[in-house]
Structure P
Amino acid sequence: MNPQDSGGRREQLRRRLIEVQREIDHAAINAQRDPADVTLIAVTKTWPDADIRLLADLGLTDFAENKAQEFSTKAALCADLPLTWHFVGQLQRNKVKKVAQFADFVHSVDRPELVSALNTQVGSAGRSPLQCLVQVNLDPTDEPQRAGVGPEHAIDLAEEIVDAQHLDLRGVMGIAPHGGDARAAFEALAGVSSTIADRYASATIISAGMSGDFAAAIAAGATHVRVGSALLGERAGFVR
């Protein structure tokens with residue numbers, strides 16, 4: 001048994017992983033898609049690095065955080081594991097360095113200033129190009145807007161990323177509106193994705209869907225789903 005296990009946590013995570021993967025496979029098959037084309041990203045916010053090690057031991061390779069400090073701490077603690085790290089939260093310019101050091105992907109690129117800051121930090125780090133997704137705001141225009149660029153401006157931000165020497169454009173990310181039609185929102189995101197991918201062949205990723213709506217996202221074409229509570233349970237309280 002993995003020495004990081006405690007009180008049957010590994011078995012709990014194993015059961016949850018089997019169930020989530022079953023639901024992903026079912027949603028993909030219903031959408032006449034290959035389940036292998038959907039990547040499960042475990043969002044481990046507030047959970048300890050021990051859970052990351054347990055999930056990695058169970059075969060997961062992709063992990064995400066949405067807070068820069070927690071992201072950099074966990075990525076450093078798990079640097080011995082062959083993992084792919086995704087940053088999925090809003091990113092302030094003064095936290096860019098923490099993320100650029102460890103991230104393989106940043107899903108939440110939402111403004112030109114962030115493109116510039118990421119490009120500078122990645123260049124200074126002398127590392128491989130950072131894979132970037134344009135975060136598209138899917139909220140109705142008559143409701144308070146959350147993070148993300150408007151769908152009509154997504155192609156402009158995509159061009160900014162393409163022009164950045166140390167960044168690679170890989171696709172789009174979106175979050176369904178609160179209490180809205182998730183399927184319609186994700187279909188709109190897929191439309192934005194198609195427009196960008198028609199111009200930039202590498203931009204094929206659609207990061208969409210979380211614990212409560214990933215089936216709708218897969219039906220609309222999501223290639224990556226970001227699952228937290230369905231996989232790990234309700235939030236814990238990471239302290240390090």
Structure Q
Amino acid sequence: MKRVKLTIEYDGSNYVGWQKQKDGKSIQQEIESCLEKLFKQKIETFASGRTDAGVHAFGQVAHFDIYKPKIEINKIYLALNYLLKNSENQIIILKSEKISSLFNSRFSVRKKIYLYKILNRTTPSSIFKNKVWFIPQKLNIEKMKQSSKILIGNFDFSAFRSINCQAENPKRSIKDIKILKKNNLIEIRVIGKSFLHNQVRIIVGTLVNSGLEKWDEKEVKKILHSRDRRNAGPTAPAHGLYLEKIMY
């Protein structure tokens with residue numbers, strides 16, 4: 001039995017997210033469907049984590065096991081891309097490689113980097129449609145940076161998770177938050193090992209409220225310690241979020 005690691009890029013606009021669901025088109029289902037066509041058997045893939053409907057990825061990672069593949073493992077990605085293209089998918093397999101049977105796409109993760117993009121100008125963009133959060137009001141980047149420092153560390157992030165989050169433990173560790181502005185594009189990178197449901201998007205929504213000068217870092221600290229989702233900012237739109245990189 002061989003274990004294969006896939007590195008995957010996708011535009012999540014037309015998908016219900018990574019995970020297979022009863023209704024709607026998922027990234028996982030499309031890849032597994034192509035694997036079944038390629039190897040004439042059902043194959044289950046396991047990803048580093050779920051991405052929600054509309055969320056994109058530059059570097060999602062998944063693995064699967066197969067017995068005596070008829071194709072060289074480092075060429076599987078080429079065959080998958082051919083099948084995915086014929087199915088008119090917005091999914092690209094960047095790499096396929098043989099990996100140790102001890103490797104697990106989810107449990108072997110050391111750090112994940114999520115990137116959130118905001119277009120901050122008075123007019124929307126046709127080019128970046130469904131790829132950024134368009135905010136016409138001017139954002140104060142320094143205020144956002146000051147507030148972000150409050151969220152770096154190991155905390156109970158109950159105020160920053162979806163009411164539908166199923167995680168038993170609300171404690172998570174944020175290693176770093178980096179905010180960079182390039183012309184009219186703001187990039188927010190949130191780095192950690194694992195995240196609660198919608199945690200990154202709620203962090204971004206909260207930082208945007210700081211950028212709009214509704215809150216300062218003292219208020220963000222109060223929100224964090226309140227452990228109450230109702231106190232935090234809005235959940236930022238899914239289409240501005242990217243799973244950028246996973247480190248093992």
Structure R
Amino acid sequence: MNKMAKSDQPFALYEKIKQSVIRDIESGKLKPDDRVPSETQLARTFNASRMTANRALKELTEESRILRVQGVGTFVARPKPEAALLEIKSISTEIKEWGGVHSAQVLVLEQEEAPAGIAEKMDLDAGEPVFHSILLHRDRGVPVQYSERYINPAVAPDYLAQDFTRVTPSDYLLEVAPVQEAEHVIEAVVPESPVGTHLEIKPGEPCLSLTRRTWAFDRVATYSSLISPGSRYTLKGRFRRG
């Protein structure tokens with residue numbers, strides 16, 4: 001019987017697992033956003049321990065080849081785009097960057113049956129459950145954004161349990177449901193009176209409206225409407241070539 005070479009001992013087995021996953025990615029067998037075999041599956045396939053499989057996946061994550069989402073699974077990472085038209089950034093970060101002080105008031109945070117129009121935009125059936133939130137964001141007490149979101153419970157099941165006076169929905173969602181794709185529509189609007197009242201603006205004052213859909217885990221994750229007084233808020237896109 002042939003003795004196992006030192007390089008074939010478990011110490012090197014994690015590298016075999018790692019290279020196997022890399023070959024599957026580079027050959028196209030595993031495509032961006034495809035689910036990667038779990039630690040248990042890899043350990044069984046390579047007759048290894050879960051600790052060995054975990055080390056391989058950990059290194060692949062550090063090399064940005066895969067994305068591990070706690071409680072969901074492991075996926076092939078998407079290549080970084082050459083440029084981004086509009087970066088998804090939380091309003092609290094934006095306010096901090098311009099030297100302000102962010103605060104938030106939660107106006108609505110509940111589960112609802114998806115209205116027909118919202119269900120269509122989120123690829124759901126009318127009446128399916130969705131999470132619905134409305135927040136008013138302020139800079140040093142002055143309203144700067146009325147933020148309404150519909151969230152697919154499948155991508156953020158604990159959304160309603162969050163304290164959105166301490167963490168913004170954007171920051172939370174980017175953590176638990178990394179964005180695969182985003183769609184933005186920007187337009188000038190005159191908001192209806194309830195929105196205008198919350199924003200403390202005069203009737204007829206123009207506002208900027210950003211409507212956004214995001215995708216995560218191969219499904220529509222969120223549909224959002226962000227409305228800000230044009231006199232208090234500016235949308236800015238930034239390009240960076242890789």
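Read-outs throughout are calculated quantities, based only on the coordinates presented, and are distinct from any laboratory measurement. Remember, predicted model here, so these are calculated numbers, not experimental data. Cβ atoms are built from the backbone, for glycine too; each structure is taken alone.
Identify the structure, out of P, Q, R, from whose coordinates mean count of other Cβ atoms within 10 Å over residues 129-136 was calculated to give 25.1.
P
With semi-axes √(5λ) of the Cα gyration tensor in Å coming out at 27, 23, 15, pick the structure among P, Q, R it was computed from.
P
As an exercise: relative contact order in percent (Cα under 8 Å, 6 or more apart), calculated from one structure in P, Q, R, equals 24. Which structure is it? Can you show the working numbers first?
On the way: P: 20; Q: 24; R: 17.
Going label by label, the one that fits is Q.
Among the shown structures P, Q, R, from which was the value 1.00 of FRET efficiency 1/(1 + (r/R0)^6) of positions 41 and 225 (r between Cβ atoms, R0 = 35 Å, to 0.05) calculated? Intermediate values should be presented prior to the final figure.
Numbers: P: 1.00; Q: 0.10; R: 0.30.
This value belongs to structure P.
If Rg/Rh (Cα atoms, Kirkwood Rh), for residues 89-176 alone is computed to be 1.05, which of P, Q, R is the source?
Q
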